[in-house]
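Novice: Next up: the structures, one after another.
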Structure P
Amino acid sequence: MNYKVLIPARLGSTRLPGKPLKEIEGKTLIQRVVDQVKESKADSIHVATDSQEIIEHCNLNGIKAVLTSINHQTGSDRLAETCDVLQFMDDDIVINVQGDEPFIDPKDIDNLASLAAEKNANMVTLYSDLKENDLNDKNVVKIWIGSNSLVEDFSREGHKLDIRRAKKHLGIYGYKASFLRSFVSWQQTHNEIERNLEQMRAMDNGEMIFATESVGKYHLGVDTEIDLKRAIEIAKQIK
C-alpha cells in the first residue's frame, strides 16, 4: 500500500510563536515530527509551510518541503495546494500529520492509511480513550463512533451524545487527494462555524468519516510553553 504524508507547519502560532523551530533535546519540533514519520511506511514525506525560514531549516536538515501561499486560512487549504504542487493523483492517499506532534506513533500513521484503503474512504481519523478530566474541557474534541468504524459525530461538548461512548479525537487525518481538493472548495457550514470544527464541513456535506483507535503512547500537541516543557521531559525519558 502506497501513501503520502504531508506535514503542515507555520511560524505564526499565537500561543507559541515560532513553534516548529523550538528545540526539544537537540532537535527542533519539526525535525522530531519528520523523524517519527520516517519510521512509517510512507512512500513520501513533505513539510508544507508558508515560511521561508522553515524551508531553509528543512533544506539544511535533508527534509523535503514545499513553500505555500501565506493566505491560507486552514491547514486543509495548505495541504490541497501542496497536493497540486506535487502533482498527486486523485486516488493517492494523503495522511495529514500535524507539525506539532513530536511523538506520533508511526504505526498510527500506517494504520490510518490502511483504514483509508480498506474502506475506500475519502476521510479517516484517529481517536483514543477519553479521560475523566477531559469531559468538560472544550479544548478536547470528543468523537462518537458507531458500527463499522463510522464516525457519528464530533463535539467539544461532552453532553452532545451519550458521554459513556465518547472518545477523544486526535487531529490526524487521512484523505484521498481528490476529496481534499473538493473539500477546500466547499463553503463553511453552520456546524463547522458553531462548533469550531473543520471536519463538520465534511459531515454536513454527507461525507462518511471512518476512525481507528490510536496505538501510540503519547498524544501531545505542542501548542504552549507548558506543552513544550512536557515534550522536553518526555524526550529525556525516551532517549
Structure Q
Amino acid sequence: MQTQLPYLEDIIDESVEMQPLAPSVFDDYMAEGWRLLGHSIVRHNFSVCRGKMCRTIPLRIRLEGFQFSKSQRRMLRRADHLNVSCGPIELTETKVRLFSLHASERFEERRPESIASFLNQNSHREPVTGMEFCVHARNGTPMVCSFFHIGEQSVSGTYCFYNPQDRRYSFGTLTMLLEIAKAQELGKQFYYHGYVYDVPSQFDYKLNFNNLEALDWKTGEWKPQERIPVRRWADLVASGSVETLQFEK
C-alpha cells in the first residue's frame, strides 16, 4: 500500500541521544512533546496509521484535582487481588520473552525487532530514575510490565507490554492507573502518557481520562482536551466512518 504524505510543510522529526538529565530538565523535555524511545529522546508530529500519514497528538493529565472515573475505580478494585510489584526497571530474559509475545500480536505496522526499541539496560537511571510495575501470575511469571520515568514535577509513562492472550484485564489501562496513582502519591503535577493519532487507532484508550490536556504543536501550549470514552476504533475503520479527531484549539 502506498503511503500518502500530507503535512510535510510543518513536519517535526527530532532526536537526541539518551543521556542523564536533571529532573527539572526532563520536565522541560516532556512539556515540549518529547518522549523516550530506547537509546534516544524523540519527538515527532506525524506517524503512519493503516498506510497513511497522520498527526500525533501528545497528551498529559494534570494531576491537581484529578479524580479517577467510576469505571476506573472499579477496575482498580477488581485488580486488588493481583500480585503487583513496583521497583527499579530491570530487563530480564523473562520480560524479553513477554515483549516478543506482545509485539508479535500487537503490532500490525512497523513491528519492533526487540525490546531495545523502547528500553535499554540503563533505563533504570537514564534520563532520570526509571521504575516499573509488574503484575505476576501465581507462578511468578509476569503477565504485564509497565515502565515510567520520574522528573521533578512530572511522571512519564514510558512503555507497557503484556501477554495479549490474557484478556481478563485491560492491562494497558490498568497499569496507567497504577502509574497515575504513584504520581499522585509522589506529589507530581503532570502524568505524560504518550500520544494518540488524529484518526481512530488502538491508542484511543488514552483519551478516556479526566483532566486531560493536548499539546498544540503550532503554539507549544497545552490545552484542555475533552475526555473521550473508549471507542471501538476497529469497527469505525471497518465501516468506513473514520473521521479526523477534533482537538480543542
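Novice: Here percent of Cα pairs over 17 Å apart, for residues 26-73 alone has been calculated and equals 56, so which of P, Q was it run on?
Specialist: Details: P: 34; Q: 56.
Source structure: Q.
Novice: Name the one structure among P, Q that helix-only ellipticity at 222 nm (-39500 (n - 2.57) for each DSSP H run of 4 or more, over all residues; to 500) of -9000 was derived from.
Specialist: Values: P: -9000; Q: -6500.
Derived from the structure labelled P.
Novice: For mean count of other Cβ atoms within 10 Å over residues 82-89, find whichever of P, Q sits highest and give me its label. Before the final figure, lay out each step's value.
Specialist: Working: P: 16.6; Q: 13.6.
That would be structure P.
Novice: On FRET efficiency 1/(1 + (r/R0)^6) of positions 42 and 162 (r between Cβ atoms, R0 = 41 Å, to 0.05), which of the structures labelled P, Q is highest? If you can, show how the numbers build up before the last one.
Specialist: Numbers: P: 0.70; Q: 0.95.
Going through P, Q one by one, FRET efficiency 1/(1 + (r/R0)^6) of positions 42 and 162 (r between Cβ atoms, R0 = 41 Å, to 0.05) peaks for structure Q.
Novice: Between P, Q, which one scores greatest on distance in nm of label points 7 Å out along Cα→Cβ at positions 66 and 170? Spell out each step's value before the answer.
Specialist: Values: P: 2.4; Q: 1.6.
Comparing P, Q by distance in nm of label points 7 Å out along Cα→Cβ at positions 66 and 170, the maximum is at P.
Novice: Let me ask something additional. Determine which structure produced the value 15.7, 44 for Rg and Dmax of the Cα atoms in Å, for residues 34-145 alone, calculated from the coordinates; the candidates are P, Q. Before the final figure, lay out each step's value.
Specialist: Details: P: 15.7, 44; Q: 16.6, 43.
This figure was derived from P.
Read-outs: derived from the displayed coordinates by stated rules, not from any lab. These figures come from a predicted structure and were not determined experimentally. Cβ atoms are built from the backbone, for glycine too; each structure is taken alone.
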